[in-house]
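Enquirer: Following this line, the structures themselves.
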Structure I
Amino acid sequence: MMSPLAKGLFHRAIDMSGSYVYNASLESAEEDNLEFLRRTGCKNAICLRGLHIAQVLQAIPWQQYPAWAGNELTDLPVKGVFLGPVAVIDNYVLKAPPFETWEKGGDGTYNNVPFVVGTTEQETDFSPPYENISKWTWGDYLWIVTKKLTPFGEALTNQALRMYNSSAPCPTSDRCPERLFTTMVSDMRATCPRNDLAKRAAGALKSPVYRYLVTYTPSKQANASSWLPFPGRFAFHLLDSLAFFRGLEMVLGTLLPADISFQEMITKYFVHFAKEGRMPDEWPEFPSSIALLDKNISFVTSYSRERCDLWEENGFYSYAWIN
């Protein structure tokens, strides 16, 4: 969408749970790649081309910086620790970071097409960082959040625990600490930053911009598989795309009426958008409204504004999803 080379290749865009951080130069990425080169032991391109696939995989810095495995992206951040970029501003496909391109404007510098920005409420329930999270007590939740956020300051930690506390609504009778923790991390890493992204898009594009948040809790936990690493119970990452492509049965098994209603609702609106280049009249453009996608659709003027303000004002958008 941001590359002038893609002009005319598509006419609508639905961005499901994408990245917010996208500003690395080719020079910085090349510097990061030196760690991979060091681990291969190669000194030239001939050596690199001769490596076996197993040698390539072993040389990739999955865990240490630039940490391309990205495991930290589903956890509260470690202060001052960031992931290295994979996608870069190469001055060919992309001339400048997306936000800078939108701000400067100019015909042909980006693709001005109708745009939908989406996230799910518990994105990180797709692959949470703690194997026992489904068995957490509220004491476990309090301990983990306090431990992870205290380096950012006691005042911030207390504010976060006040905004994300055990009295928060929970649609199930169990796994509620898991739901609140994955909501907190998802707000910080994905949903709140992408509210900002959608706001920037709405200010730059002449085409309509829409924003949605999936709040649907499936009728049962997902079945873990080779591509769904955790039996997520709530509105996990991929839930929207699975529903749109009629894939809920693959992860949930037999669908209950509520699951079917959710799947049909998403399909109805996204197909209309694909055909018409706009949502039906009942779905207002952003920033006047955010659509909440559950068994049925509803609309709010903002989502968790106080929570998002907390993360933005304390610099947490720099820890938003990348790659």
Structure II
Amino acid sequence: MIKISNLKLNYNNQKALDIDKLIINTAITTALLGFNGSGKSTLIKVIAHLIKPNSGEIKIWGKSKLSLKDLKEIAVLLPEPMLLKRSVRQNFMFALKSRQNETKFNQIVPECLELVGLDETFLDKRHFELSSGQLKRVAFAITLSLRSKLVLLDEPTNAVDLATAKLFAKSINYIKQQYKTGFIIASHDEKWLSALSQNSIFLHNGKVCEFELKNIFSAKNGYLQNFDIKLPNSMKNSTKIAVNPNKISLNKPDSNISGILHSVSLVYDNSLLIKIKIGENLIKCIIKDANIGKYITGEKVNISIDESAFLSLE
């Protein structure tokens, strides 16, 4: 378990992270979601102890100060991985030695290479002989070979093709089940990530949000433009509003906004992401534990939005 409290980190007098309280279960796969600059990569580096926050506390497995042994239970893969200027074999050996697992080379390495779609002939290739895609696969395999208790992945599918992204997803699920490894993954590939994760954390401007900012609309004079929805009095001067997709209800007796069901997809285990077209706009809602067959695209639907669903962004 990771427990974060009153954590603040600044870059050049700009707030990068400002987290009052956050708990992350390290036994599952957790998604980190948010726009560019939201703080996802920074949070991963803080958890990995690659950067130190200005203030606050982070406890990992009940400890504020981790020993070297504890730190070795955390593996991290950054968006643009680099290999040592050696062969792939030597890179694997270097990683395994750091965990005192070099004697298990023949047990661990072939399995990890196979997980990312490579065979053992790659072991004798030098770093410069690998394509960018092969380098990313090798780096991913090396990260998995560490057999850490917690793996942090920052944009693992960045600049890889669909086939590689599928291999990575399959590898994550395998390692999680086989070795009881937890994952924290930051990615802009929401569809890929939602299929993997059991929990999600949404960041915006370094803060943890209650919901992912899927629905962002302009506001004027206290109304959500294009929807003619009156906003709470506290937001009468707001110009940009986010609407919590978890607080939008469909076809309830008090539903007073009509639209057309645009699409339905399964996200985060048993939840449905439903997109509804209202005029020229799409509004997204999350329905938990729903039957996907119940919703038919093209049908007319009515929605209602809870008063607490609105978040002022500007």
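All of the numbers you see were taken from the coordinates with simple rules; none came from a lab. What you are looking at is a predicted structure, and each value in this text was computed from that prediction instead of being measured. Cβ atoms are built from the backbone, for glycine too; each structure is taken alone.
Enquirer: Matching task: 18 is the computed value of relative contact order in percent (Cα under 8 Å, 6 or more apart). Pick the structure from I, II.
Expert: On the way: I: 24; II: 18.
Derived from the structure labelled II.
Enquirer: Which structure, out of I, II, was FRET efficiency 1/(1 + (r/R0)^6) of positions 121 and 297 (r between Cβ atoms, R0 = 30 Å, to 0.05) calculated from, if the result is 0.05? Intermediate results must be reported in sequence, preceding the final value.
Expert: Details: I: 1.00; II: 0.05.
Going through each structure in turn, the value belongs to II.
Enquirer: For structures I, II, which has the highest computed value of distance in nm of label points 7 Å out along Cα→Cβ at positions 1 and 41? Before the final figure, lay out each step's value.
Expert: On the way: I: 4.5; II: 3.2.
Sorting by distance in nm of label points 7 Å out along Cα→Cβ at positions 1 and 41 in descending order puts I first.
Enquirer: Of structures I, II, which gives 1.6 when distance in nm of label points 7 Å out along Cα→Cβ at positions 89 and 193 is computed from the coordinates?
Expert: For distance in nm of label points 7 Å out along Cα→Cβ at positions 89 and 193, the value 1.6 is produced by structure I.
Enquirer: A value of 1.14 was computed for Cα Rg over 2.2 N^0.38 Å; which of I, II is the source structure? Write out the running numbers ahead of the final one.
Expert: Values: I: 1.05; II: 1.14.
Attributed to the structure labelled II.
Enquirer: Quick check: 2.5 is what I get for distance in nm of label points 7 Å out along Cα→Cβ at positions 201 and 281, calculated from one of I, II. Which structure matches? Can you show the working numbers first?
Expert: Details: I: 2.5; II: 3.1.
Among I, II, the structure yielding 2.5 for distance in nm of label points 7 Å out along Cα→Cβ at positions 201 and 281 is I.
Enquirer: To test your reading of the models, identify which of I, II gives -6500 for helix-only ellipticity at 222 nm (-39500 (n - 2.57) for each DSSP H run of 4 or more, over all residues; to 500) when calculated.
Expert: Details: I: -11000; II: -6500.
The structure behind it is II.
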